[in-house]
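What follows is a set of structures for review.
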Structure P
Amino acid sequence: MRSSLPLKILATCLSARFSRLGSWLLCLFAGGLIYAPALGGDLIWDDYYLVRENPFFRSPVFGWEVFRHYLFFDSFSTYYRPIQNWSYMLDYWLWRGDPAGYHLTNLLLHGGSGVLLLELLRQLLPGLLGSAARMGPLANNLTAGMLALIWTVHPVHNAAVAYISGRADSLASLFALLAWLLIRRAAQARSTLAAATLGGGSALAMLLALCSKEIALLWLAIFALHTLLFETAWPWRVKVRAVCGALAVLAAYAALHALPESRTPLAGGPPAPLDERVLLAFRALGDYTRLLAWPGQLYMERTLAQPGIYRSVAAWRENAGYELLSLGGLLAGAAACGLCCWRGPGRPLRVFGALWFLTAFLPISNLFPLNAEVAEHWIYLASIGALLLVAGVVVAFPPRAQLALGAVALLAAGALGWRTSVRAGDWVNAETFCARTIQDGGATPRILTTLASVYGERRDFVSQETILRKLTAHFPDYAPARINLGICLAQQGRTAEAEPLLRVGKGDADDAARRFPRTWRAALHLAQLHQRAQRRDDALTVLAEARARFPTTWELVKYESELRGASAGPAAALPPVAEFAAAHWWHLDAWITLGRLRLLAGQPDEAIAAWRAASRLDIYNAAPLAGIARIEFDRDRPAAALPEQLSALTREPDQPRHYLMLGTILEKLGRQNEALAAVRKAQSLAAEARDGS
């Protein structure tokens, strides 16, 4: 009996069900472990907007409003991703803005996608392998598990996992994989009700995927390819219903996508000639193939072209690496075609993997206009197809060779996981991210501008100026560098040097606004320089011109209000703020500012109404409620002030000032013991804050 126990344990471990569960847990554990360095990471790049300045994630009242706006409000980008904002709403509710919580959500989304991918591959592999390469349940589970594990730990996905703003890829993939699995369950359902319920759930999941990121359109295309060309278990009526359902989801997505106001995308240069785009496509294929096989130098916004590469033989030799990428892409494409034509075992899997990769690669191949030439996170979906293609080759080997290759794959997964963990450390803060990106060869203007901004925030203006002057010398048409240099000089008090950089003619300002986001900062800082020089009228003129160009930019409205209020009082400051708040009901700071101005203008009831509106826009911002409590208290209405102050305290329970105000209100109400307890709590919190600092 004792001797049979180890055999029973071994048999259990090697059972199909246990191997399936073990693979799920391995994907989740491995994904969490290797990305653990990112949990302590700060906000980087677009994170500052999406989970700080973004007005649409701090309250559930924006649940529908996010469908009426593009992801970046203060930009010309046309990314439509309301579900990404939903995910930030959930994070804000759970974590109160702590970056660690946002990073944890990213890890869970990616790990969950890995588990769902494993389950989908487990179901698809038997039909794709064919009779010549078909394997048993255990081998099928282990193969699906290995593919999902390698995909989960691959370092090329770092930007989609360690970067808070990059979660759209894993969010879309999670819902798309769920939709695919649900529709497969619907096709197998025995009752009409079950089939309809599962089908409806699949449609909803797919719609959520589409509203997470545009990449879900490619998931739909891949699903249609598999359904029509590779799914042998479904009768044609089921296939037609599935494809028609997908088209219905696409129509619903198109209707939602039409909700935001029309926006002209950021203007770029004219498209390159077709022959250049084809060459760039092969270079991109070569670069992505290299990143998948040997993910050494990883950084975002990679370049594939050098303008002067063909001006001389010396220049061509200096940039020969680009030609090697072209050759590598050509060889990779030829190899994939050859493997698909080979009639050996596993051919359907190889063909499907190649089609999967091709479908996901074409939109990022540079055959169509893009905002970058290569970005490592763009390969998030296509990498699955590449793994399937490789798996289709492995299954053609004899069983013993397959076991050996499986061991090699396991070792490779470990090595890839180590590389991913190292790369995850690059995202710890903006300076480390920029420095390591530059070290690996990714010194793009945007990266250098971001690094300069880091130095500016710490008031290291010498380092900031050095970077920005080099940038403006090498890229004279890059408006953000010129504007940031002007701001840097202005902050140093070098007004004479700053003004020419910030003063832009109408034509140049219009062109910069079309090409780059946030160029309104030039007008804002120029107006501030005019105000410091006692040229108020000039400052207002600059702001008026800028507001005509950027009518939805609150910072310009707020500064104009401050200028008018400083010279003519709160009554003069009110109109621009009131107009903006009325047109943008969702803007928190506009309503808070409006309440403050109403109070200064002697309109307490209107101030309460404004702050009441503001209180609904941020579930953790206590300022509006505390302001209402103060107004009611000053009116000698402590009973009305008490519930407002208690609500403010609930939102910010660690702020001593709220307990002090609560004690004052309770004392006015004659509740002395409670007032004393509130004051003691305030003193305790203040002492803890002093000790912590």
Structure Q
Amino acid sequence: MGGNREMRLVSQQILPEQKMFFKVLDAIPTPICIVDDSLVIRYSNPAFNKTFSKSPCKTCHQAVFKRNIPCESCPAEAVFEQQISESRQKSPLATDFNVRHIPIKGLNERPYMLQFWQNQSTRQSNIHPLFEGEQFSREILDALPEHIAILDRSGKILTVNKAWREFARVSYQTPHRSLEGDNYLELCDAAGRSNNNEVEAMARGIRAVIEGTMVEFSLEIPCVIDSRTSWFLFRASIFTSNNQMKVIVSHSPITELKHAEKEIEKLAYFDSLTNLPNRLLLSDRLHYALDWARREKESLAVMFLDLDHFKVINDSLGHSAGDELLIAVSERLTNCMRKTDTVARLGGDEFVVLLPNIKRISDVSNLARKILQSLTSPFKIKDREIFTSTSIGICLYPDDGADTETLIRNADLAMYQAKEHGRNAYQFFSEEMNQKLLWRLETESALRKAIQKEEFTLRFQEQIELESGQVFGAEALLRWQHPEKGLLAPDDFLDIAEETGLIVPIGEWVIRSACQQNREWINLGLPPIAISVNVSHRQLIQLNLPDIVREALAAAHLEPEYLQIEVTEGAVRGNFEQVQRVLNDLAAIGVKIAIDSFGSGFSSLAQLQYLPLRRLNIDHSFVRDITNDPKDTAIIRSIIATAHNLGLKVVAEGVETERQRSFLQFQGCDFIQGFHFNRPVPAEEMTDYLSQEASRQASGD
């Protein structure tokens, strides 16, 4: 409301004999207004004005700021129409508030509605005591749900409302049992001397308000009622009546809010599935443990655990079975720990263990073995016996890191090392692992630059038809012309490219470059040959691979039959249906499909018969010892015979000697490739070689 003059006019219209009533309302921090039966707001306290002046809703109590204009959506309208004495209802325009209505009578018995706007999102007391002149409005005071008492300057209780009186009757604690005539401050002091810290703080707060060093004091306090602990928001503030200062003390129930806070805290700091501490709480505890270890010059250990083959269990039995397994694993891990240790779940099947106050490294090793042993027994999940294990990485403070991030990262690195060593094992961190990580990061960064600067190049190795001895194709092999390290083979960078996804843009470059090079050879008048390009699993699961191939062929004006896509068994095994769909789309374009390095991936020809294959490349590991090892000889014979029965041509890779060539020709192998003829060479050298072969064939040699 505007100034004192406007307040006086309103008070004369509504409650002419209760001037102090409005002064007290002005001092209350809860939004309060008075609405007449035409829905015009005749009074609003400063808290109300401040709250709704920021409201984004234009119609919400616009009459506060434009007097004598009815509110378009006033909650009091329904209350007036139903002629009920009291009502609570949700505000349609301010959804963070509940509105409580109390009818009052003004001049000529005109009805008005006193509105209390209770904020549901804060802990502030929503309704405060109202007054009339020298006396308290007992009817209004007793209608309030808060426990309210009025004290004089000395702390003596002048009056209490109905809610306070009922509270005092069931409370077991001083000063909550106090009533009119008792000195509230003295009772607080007495309880404070009995080590009741909350009550002692209440007394200090009241005195600070009386002395003027605080405008308002509030504190959350527990109180035992019927052997159960309830929570209240204690508040103290002052007002002046007839030049005498008085103190308003109130208790607002917040037990439900405290319970909600506890649930929110649980959600914030604990994993919802296993109830273990989550990453946030782990970080907090690790910070604390590190501070303690620094002060006391102690050691601590961090373990990073990852379940072995969890994805297989999750995918085969379903996510609910996976969740049950995670819960059971969490219980076993917890049972392995000391009381001071922390087991946290980071997410998925990853866990971290914090071990403070480590005296001997052997204690950490013993615990790691205990964890591995605890997981050897089968888990009963959905009427099945499930077996699992874990790989554990361990790092120590202060040797392996001095902060939270470094310790967890290094333990993670050690865990991956444990997996590489066969899983179901533990591994301590070493600086060598860190150097390996740095190398991988540097390689990834250099690869990204290499893509931008086109530092890659192709080498070509011919493929020979055994029956005619003629070149029928060539394989495009990727190389990286590193600006500092020189020419790098795929073994030096391809795994990192695959893991980071950089293999996708690199693979696209290889396909485009191979097609373009083949077109250049055709333009030179050389006999057309098929160029073979290796495609990784990461590329195969991209549904747009056929579009990439189609665009590369079109850009080079190359017929599809002169491009062959080679995929390994490993690339085919994962996401088989999706890979099958992509390969079928490629075959539909007219591109040849070959399975590369067959025999190294432990698949079967029976599985591969569902793919649109034209050729099968025998892995060089079988070719190497075919003249010395009877097992390899038998395997080669079997592969060639079965492939021919399936209508596939066979290419033997890694042929290096004449004896190998002769044996393969005798067994009916169709094509060979290897150092016996030539090493992979740049495009210029391959151009010369193809030219010489073309001349030789033309001369009939």
* Asked: In terms of mean count of other Cβ atoms within 10 Å over residues 356-363, which of structures P, Q is highest?
  -> P
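Given a value of -23000 for helix-only ellipticity at 222 nm (-39500 (n - 2.57) for each DSSP H run of 4 or more, over all residues; to 500), calculated from one of P, Q, which structure does it belong to? It would help to have the intermediate numbers written out before the result.
On the way: P: -23000; Q: -13000.
Clearly, the read-out refers to P.
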* To do: Rank structures P, Q by relative contact order in percent (Cα under 8 Å, 6 or more apart) and report only the one at the top, that is, the highest.
  => P
* Structure fact -> Output 224 (volume of the Cα convex hull per residue in Å³, calculated) maps, among P, Q, to structure P
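Among the shown structures P, Q, from which was the value 0.8 of distance in nm of label points 7 Å out along Cα→Cβ at positions 212 and 380 calculated?
Values: P: 0.8; Q: 7.5.
Source structure for this number: P.
Kindly point out which one of P, Q the value 20.5 was derived from, the read-out being mean count of other Cβ atoms within 10 Å over residues 404-411.
Source structure for this number: Q.
Which of P, Q yields 1.3 for distance in nm of label points 7 Å out along Cα→Cβ at positions 164 and 188, as computed? Spell out each step's value before the answer.
Details: P: 4.0; Q: 1.3.
So the calculation was done on Q.
Read-outs: derived from the displayed coordinates by stated rules, not from any lab. Quick caveat: nothing in here was measured; it's all calculated off a predicted structure. Cβ atoms are built from the backbone, for glycine too; each structure is taken alone.
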